[in-house]
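Structures follow.
What follows draws every value from the coordinates through simple rules; no lab data is involved. Please read all numbers here as calculations on a predicted model, not as lab measurements. Cβ atoms are built from the backbone, for glycine too; each structure is taken alone.
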Structure I
Amino acid sequence: MLVLLILSSSDLCLADDFIHVHDGGFEFKGQPLHYMGSNFWYGMNLGSLGPSGDRPRLLRELDRFKAQGITNLRIIAGTEGPDTEPWRIVPALQERPGIYDPALLNGLDFLLDEMSKRSLHAVIMLTNFWFWSGGMTQYLNWAGEGPVPYPIPSNDYQTYRAYASQFYKNRKAQNYLDTFIKFIVTRTNTISGKQYINDPTIMSWELANEPSVVGEVTDFGKWIDRESTYVKSLDQNHLVTTGSEGKPPRSQLDVARDHQYKNIDYVTIHLWAQNWGWYDPTQAQTSYPNALHEMKNYFQTMVSEAKPLNKPLVLEEFGLARDEQSYLRGSPTTYRDQYYRSVFEEVRNAINNGSRVSGVNFWAWGGESGNSSIVWWKPGDPFTGEPPAEPQGWYSIFHTDTSTINIITEFARELNNL
């Protein structure tokens, strides 16, 4: 008996069309891949035809990425409501368990389709340890664990972290996430007609933004192993990673331990000089040398500790404040520019020295935003590089930051040719 299988052209993708791992590095179309990337978490919202959308701006921002040589965008798909909660991306994709905003789903479809036209690849975060997108703590709330203990304005992050860490042993909360993961990973793009699992625009699925833990780490590790295995059971074409910070100061994270699992394809690290107490932008002259020293030491330590895993490593978050902690577009970026150049040099040198370092994403693209009257984001304000829980303009790269963009473009050309 002869069976004819007819596939539409949108479903016909060769293995080389996807980014994959070969000999400890990324490979694309048979060639080693190193990339310059940006964090662009709000891309889905910009793509929406709903209240948060601005498609003309989205297209302009994507064109800017292409012109700068940026080839990778880290975006978020897993955002959870309700929209009445404070410090959140509004609107959220998942209004309540299993109920999704069709305008935002279409916005994600539109974003991925337009990225494809510009040969941009997406790292898609599936949830968040932090509350600014709902994330793990919203799943815990839905699972009956009580109100989210927001650390604003109390600055009590220890209580928040302890609450969020319950996620790793709460199967009801995890099941809510699994339901969403299956929904989004197996989705068909309503614009391109491609199933997400067959779309080479997607580079990887990221389990969470900055998953962390307070207390017993066993459940944390089991969750990474189980969740990465679940994503791979749905999608064999794309890579999977953690979204981890690596091994920041005063944390219980461990870069090698947390990326050891067979279904975690590559290592992620983040690097935050000011957040981790190395740098004070109001005392830049005296604190910057220490920040530079600590940055280099941390990066090199992470590369060394991850080496036995023989997996690609991506520095997927780093940033520095503008001079004197200004949030205003057009204010000086003297130390930021020095820092960006130094970070990119560390990445380039690590690659040239034969390490598994394979990419870097700066935090974050603010683009056309940057209203001097806005400090804290509220619904209806333009999106910047900062989520709603942070002062707007803190780490943003605006499209008018010519000196910083010139550095990004210079090193993008280098990385793309390594």
Structure II
Amino acid sequence: MGSISKNLSVLVILAILPALAIILYSGLEQRRHSIEDAQNEIMLLTHTMAEAQHEFTLSVKQMLTTLSLFPEIQHLDRRSCREIFGSVLEQNPNYLNIALTDLNGQVLASGRPLSVRNFGDRKHVRAVLERKEFAIGEYIISRTGSGAPSFAFAYPVLGQDNRLEAVLTAAIKLTNLADFHDISNLPEKSFIAVTDHKGIRLFYYPPKEDTNPVGKPIKAYSWEKASNVEEPGIFFGHGSDGVRRIFAFEQVRFKPEGTPYVYVWSGTPEGHVVEQANMDLARNLLLLVLATATSLIISRLIGKYTLLSPIQNLVNLTRKFAQGEFEARSELAARSDEFGTLTQAFHKMADTIAAGQRTLRKSEEEYRRLVENALVGVYQVTKEGRFIIVNQKNGGYIRL
């Protein structure tokens, strides 16, 4: 009986295995599609950020180009330059300062007071002095009184015969980069960021000064992934805060053939991406476990009624037959299924055995009468000489 119950359970489990395979496959496919969709979305967000950054840089160049054409600036009129720069700063809160320097980097005029009067050591100023064209700088600490982190640009002021007369510089507030990046729909623990060409963090949202401070290098692993390729990319890894994310990055170049001057980044937690797929998979597996348990219970109940009880009934019947109770009968004979047919066959077999035994007993009685009434002595001995049967003529009928 135990082996039948176990076999029924095995059959139920085997029947569940295809459903388990389908659920696992569907769950893994849903997980893969979720990751692919997240990769596409995060790459699109990164590209949008890169375009916004490029457009902002173009607007800075356009502003500096326009200022460089003002006669007051071309004539290096310090008082007029300060007034013009101050007016521009009032209308553009994203700008930290605008300044005019001579060819030695000495500041001639600025929109806001400066703590240092020479910009000759700045990358963007040196680039203009060398190439006489718009130049993009790097992360700096502003030399205004606030000492705020900023990112700088420079543009040449050209005189007659395309001669370089001075350098215009502009610094933007890094804290205001969020103003031109759409960050409203980011999932929890996602981020967007900007780094300069050295991997120095210029911007990170949402702010995390303990693990992602502005002005510090980003994680070496992430910077290696981005700095060694020429095209935008995507990768999986752990951030500075230890959260595993899908990272996307894109290089921002002012000219297609130029070197990147900033990198834009975005990241979203891998757990958030696959959370729904994992929940669906867990739910489906739980439902399968409940269905399996229910099927096992039902199979045992049905098996007990349709298999185990009838088999036990037949076993008891055959035991009675073995004990000589050939008149024993089972109610299973009334059933129309296989067990009914088998029980009827057992009944017929019992009837046949009982009839055979009656015939045998009758034959033995007739044989005994013939021997007892024989007119001559009749006896039966074994080959060793031991008597088995001796009739009355030989002293009485005995059976040894």
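The table for this structure:
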{"item": "Read-out FRET efficiency 1/(1 + (r/R0)^6) of positions 74 and 322 (r between Cβ atoms, R0 = 30 Å, to 0.05), computed value 0.90, structure in I, II", "result": "I"}
{"item": "Value -16000, calculated as helix-only ellipticity at 222 nm (-39500 (n - 2.57) for each DSSP H run of 4 or more, over all residues; to 500), assigned to which of I, II", "result": "II"}
{"item": "Which of I, II yields 14 [relative contact order in percent (Cα under 8 Å, 6 or more apart), calculated]", "result": "II"}
{"item": "Answer label among I, II for the case where log10 I(q)/I(0) by the Debye sum over Cα atoms at q = 0.14, 0.15, 0.20, 0.26 Å⁻¹, for residues 106-169 alone, calculated from the coordinates, equals -0.40, -0.45, -0.78, -1.18", "result": "II"}
{"item": "Comparison of I, II - label where FRET efficiency 1/(1 + (r/R0)^6) of positions 122 and 258 (r between Cβ atoms, R0 = 25 Å, to 0.05) is highest", "result": "II"}
{"item": "Structures I, II, by FRET efficiency 1/(1 + (r/R0)^6) of positions 130 and 234 (r between Cβ atoms, R0 = 41 Å, to 0.05): label with the highest value", "result": "I"}
{"item": "Highest-scoring label, criterion being Rg/Rh (Cα atoms, Kirkwood Rh), for residues 138-241 alone, among I, II", "result": "II"}
{"item": "Given 28, 63, 9, 0 for P(r) over Cα pairs in 20 Å bins from 0, in percent, calculated: source structure among I, II", "result": "I"}
{"item": "Of the structures I, II, the one that 8.0 was derived from, the read-out being distance in nm of label points 7 Å out along Cα→Cβ at positions 18 and 90", "result": "II"}
